[in-house]
Each structure stands twice: as structure tokens, then as C-alpha cells.
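Each structure below appears as C-alpha cells.
Just so you know, all these numbers are worked out from the coordinates, no wet-lab data involved. A quick note: this is a predicted structure, and the numbers were derived from the prediction, not measured. Cβ atoms are built from the backbone, for glycine too; each structure is taken alone.
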Structure 1
């Protein structure tokens, strides 16, 4: 693979359009399982199949030694009291780290490992967060404008979304008294009530 360069607008958190860049868009209709308020999800979806988030990256082969990088943009919005967020994932190659750098807006980066340990970091422009190996991660837009992060991780890391569909994230970010709060997920509380994990 040959070296290349791409121009980035650091104020807007966007790379210039080029044939090298790939853009992926996630709409509300493809994210049903991530929001807890099913009634408000259906109500919102019936009004408009909004773009919740999107990400861009250069075309780079998914091979050892390569680096994937790009930007993720989460649009402002809520379903019920829960803020718009990414689906979240582990890496398929579990022992893989990742770096996020906020370019615009504000939000929270949630993390959890398979042992149930959770962490979260509030992000605003200029804040970088390191996600260690073996942690699932999800970004949440808690502001009124786009929340844009630059990301970078090894090219052979892959993504594992399925593990989180089964267990889900153990914590959520919800609006409480006009402010974002990190709270236990409803599924986690139900599990405890039944004597589960």
C-alpha cells in the first residue's frame, strides 16, 4: 500500500470528500435494539427515519500492521430520556486498544469489559480517551450539536457487535433534571431482580 494524505477540517471534524474515503450511515431503523424506550422509539421512527450517527474512514486493508482511522459523528437527539449513541462494540480481536479524540461537541464515552467493570469519560473538544484492550465502547451525544470524534485502532481488530446484543451495555446515559446522567440499564436492574447478572 502506498502512503497517502487526506485534508481534515478540524473545526467541523470532517475529512475532505475523496474516492479514498468511505462513509457509513446508521439510521434509527437499524438501531432498534440499542434504545430502552420501545414506545418512544416506534413513535420517533414513525415520524422520521433519522440519521443517528455516521462514520468515515479511508480505504485501508484490514491487515496486521495497518491502522484504521476516521471520524464518527453522532447527531443530537433522544429516544425517551436516552441520548443518541452508537451501537457500541468489542473488537473481534479482543486484545485491541483504541483512541478517541473529540473534535466537536460534547458527549460521554462508555466502556465495559466482560467481567462487568464499567467506566465512563465526559468528552468535549480536545479531550482524548484511551480504550484499553478487552473493553467494549460506545459514544453518546449529550449536547445540542453534532458530537464528532477522531478514532484510531489496528487494522486487523475487527468488530464484535453481537456480544452486546445479547447482554447489552450495563450502563446508560439518560437525561435527569435537564442533565446527562450515567445510570444502570433497565436490563441490568431486571436481571438483578431475577437473581441474574
Structure 2
């Protein structure tokens, strides 16, 4: 991604997170970036395209990071722990992205549907880990759909925690590992 496109991308993400999609105009984006409308339209055909690109890039970053980290783990419970840690790191580093996705999940707009579709793709990765962990008797029998949602939701609520406290990734990981992952371990 070239420098101008990256600046448009990052500025749009910040503005969408602060003001919402509807509260952000193309004029405001170009003003903050310091480019003409024509330059913005050279890189993106519309505000909707910027939004879709933003969500796609962010979710691909999350999914790819998870796949890389989980492929290094042999046990499924360790894969789950890797998911948890990566997701915490992504939430901490890309708070604006997560805020946008969370704000757009509900509703019937094309943006909401896009966010849900990408989120569902990500949740499928977690569900697959849970499914295989159950099958290998590393993870106790649970509803993998609910637990995948719980993992995503639990980590995302860390945004609220971070607003009121200093977010220490290792501390957060340890607490969430203790509350969720340890409770999923299979025991006879």
C-alpha cells in the first residue's frame, strides 16, 4: 500500500472509530489527510469502499496472525491460548479497528452484513480449533459456537477495561486464560 493510500486508510479508520461511519464525510477525510478529493477517489471509489477495505484488511490481519501462531502449536488447548493472546494484542494495538467492527455488527446495512461475514469467518477458525480439541479429548465437550463467541466477546470487552485502566497484555492474558481456557480443559 503506498503512502497516500495508507494515510487515507489510517485517517478513515480513526474518524470512523471516533465519529462513526455516517458521521464521517469524504470532505473530512480529505481535509485531515491533506489531499484533494480526486486523489482519494484515485485510491478508493467511495467511502463504502474505504470501509470495506478497512474491515477486510483488519480481519485478514487477525485471521492470518491466528493461523501463523496456531500452526506452531501441537495441542489444541495451546492453540486456543494462542488465539486468546493474539486477539488481545490486536485489540490493544488496533483499538479503532475493533471499535468500528463492534459498532457495525448489528443492523441490516451492507456494512453490518460485511462485518458479520468477516467476523463469522474468523469465528470459524476458533470453532475448528474447539471441534478438533474436543475430538482429541483435549477440550471438554462444550457448544463450540457459544464458546467461540465468548472468546471474541471477552477479549473485545477489554477495550472497556483499557479505557479505565492501563492495559497490560500479559495480565489480561493471564486472567482470561485462567477464567476461560483452563475451564475448557478436558478431564476424566
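Work out which structure the value -3500 belongs to, where helix-only ellipticity at 222 nm (-39500 (n - 2.57) for each DSSP H run of 4 or more, over all residues; to 500) was derived from one of 1, 2. Display every interim value, and only then the final one.
On the way: 1: -3500; 2: -24000.
Matching structure: 1.
Could you tell me which structure in 1, 2 was used to calculate P(r) over Cα pairs in 10 Å bins from 0, in percent as 9, 34, 31, 18, 7, 1, 0?
Details: 1: 9, 35, 38, 16, 3, 0; 2: 9, 34, 31, 18, 7, 1, 0.
Computing P(r) over Cα pairs in 10 Å bins from 0, in percent on every structure in 1, 2 gives 9, 34, 31, 18, 7, 1, 0 only for 2.
A value of 12.1 was computed for Kirkwood radius over Cα pairs in Å, for residues 89-136 alone; which of 1, 2 is the source structure? It would help to have the intermediate numbers written out before the result.
On the way: 1: 11.2; 2: 12.1.
Value 12.1 for Kirkwood radius over Cα pairs in Å, for residues 89-136 alone corresponds to 2 out of 1, 2.
Out of 1, 2, which has the highest value for distance in nm of label points 7 Å out along Cα→Cβ at positions 73 and 129?
Details: 1: 2.1; 2: 0.4.
When distance in nm of label points 7 Å out along Cα→Cβ at positions 73 and 129 is calculated for 1, 2, structure 1 comes out on top.
Looking at FRET efficiency 1/(1 + (r/R0)^6) of positions 41 and 145 (r between Cβ atoms, R0 = 41 Å, to 0.05), point out which structure of 1, 2 has the largest value.
On the way: 1: 0.95; 2: 0.50.
Comparing 1, 2 by FRET efficiency 1/(1 + (r/R0)^6) of positions 41 and 145 (r between Cβ atoms, R0 = 41 Å, to 0.05), the maximum is at 1.
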